[in-house]
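Right after this note come the structures.
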Structure I
Amino acid sequence: MADEHKQRPVFTNIHVSQIVAYRLPPAGLVSILHRASGALMFVLLPLVVWLLDVSLTSEISYERFSNAFIAGVGVVPAFLLKLIVLALIWSFLHHLIAGVRHLWMDVTHNVSLQQGRLSALITLGASGVLTLGLGAKLFGLY
């Protein structure tokens with residue numbers, strides 16, 4: 001009877017050259033993107049502070065803020081500024097939704113493989129759809 005036991009798969013670390021071919025599960029992708037979005041928000045924090053300062057100081061500075069998205073700032077064209085702000089929007093939304101997902105999993109302590117996969121797919125989908133919607137607004141599509 002001991003010979004009838006199913007052999008468990010052996011997991012080994014992958015080499016850097018294998019990263020491209022490795023198929024990461026959705027939960028792993030959400031976890032990595034959660035860290036990346038937090039790092040991106042940290043790196044873009046000076047931009048956020050500048051945008052907040054310029055938008056709230058006075059009516060004239062608010063006009064400067066609005067014109068930055070039309071004419072750009074210095075050598076940075078408006079399109080690039082909008083892309084940077086879109087990256088900030090995505091990082092905030094993804095980090096928020098993934099954080100709520102992690103909190104929910106920590107509170108319930110009852111997550112199956114299927115629930116983890118589904119919640120990861122919902123996290124990726126929700127952050128993507130919300131980013132597309134806000135990006136369309138940012139680029140003036142509605």
Structure II
Amino acid sequence: MALDDFRFVRRFRVAYHDIDMLQHANNAAYVVWLETVRCNYFDEVLGGSITGANSMIVARLEMNYEQPLGYREDVAIGCRVSRIGRKSFDVSFEIWSETRRQRAAYGLSTMVAYSYESKTSITFPEPWGEIIEAYEFVAPAV
């Protein structure tokens with residue numbers, strides 16, 4: 001079933017401002033949605049602020065588009081940490097049309113643990129790993 005591997009799921013309707021001249025959600029809107037859900041995950045699961053001293057930066061973002069999404073379509077986005085490395089980690093996403101019960105897109109974002117005070121990458125914080133492993137349905141690869 002859709003999003004079974006994702007504990008962190010956010011739902012919404014496609015807004016008018018996300019629709020392009022081809023009458024479906026613009027590809028850039030998907031990226032904004034993913035980034036918003038990733039930031040919600042960081043705030044709610046890890047209990048940290050994206051503006052805190054120790055946070056993360058995007059190193060890579062990969063998107064795979066499968067189905068267009070239309071205006072006012074019901075959407076669900078699943079987000080989970082799928083890999084934890086020494087300084088980086090991967091966040092996997094799936095975007096589903098709940099209206100049509102089809103996956104519309106999926107992606108992967110590689111994040112680097114980062115200190116905004118020293119402006120350098122840092123070792124992945126051990127408390128983050130413990131929280132993520134306790135939270136996720138599917139344990140992240142190490």
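Here helix-only ellipticity at 222 nm (-39500 (n - 2.57) for each DSSP H run of 4 or more, over all residues; to 500) was derived from just one of the structures I, II, and that gives -24000; the source is I. To test your reading of the models, identify which of I, II gives 2.8 for distance in nm of label points 7 Å out along Cα→Cβ at positions 56 and 80 when calculated. Of the structures listed, the value fits I.
For which of the structures I, II does the calculation of log10 I(q)/I(0) by the Debye sum over Cα atoms at q = 0.12, 0.13 Å⁻¹ return -0.49, -0.57?
II
Bear in mind these aren't lab numbers, they're just calculated from the coordinates by the rules spelled out. The structure presented is a predicted model; accordingly, all values stated were derived computationally and were not measured. Cβ atoms are built from the backbone, for glycine too; each structure is taken alone.
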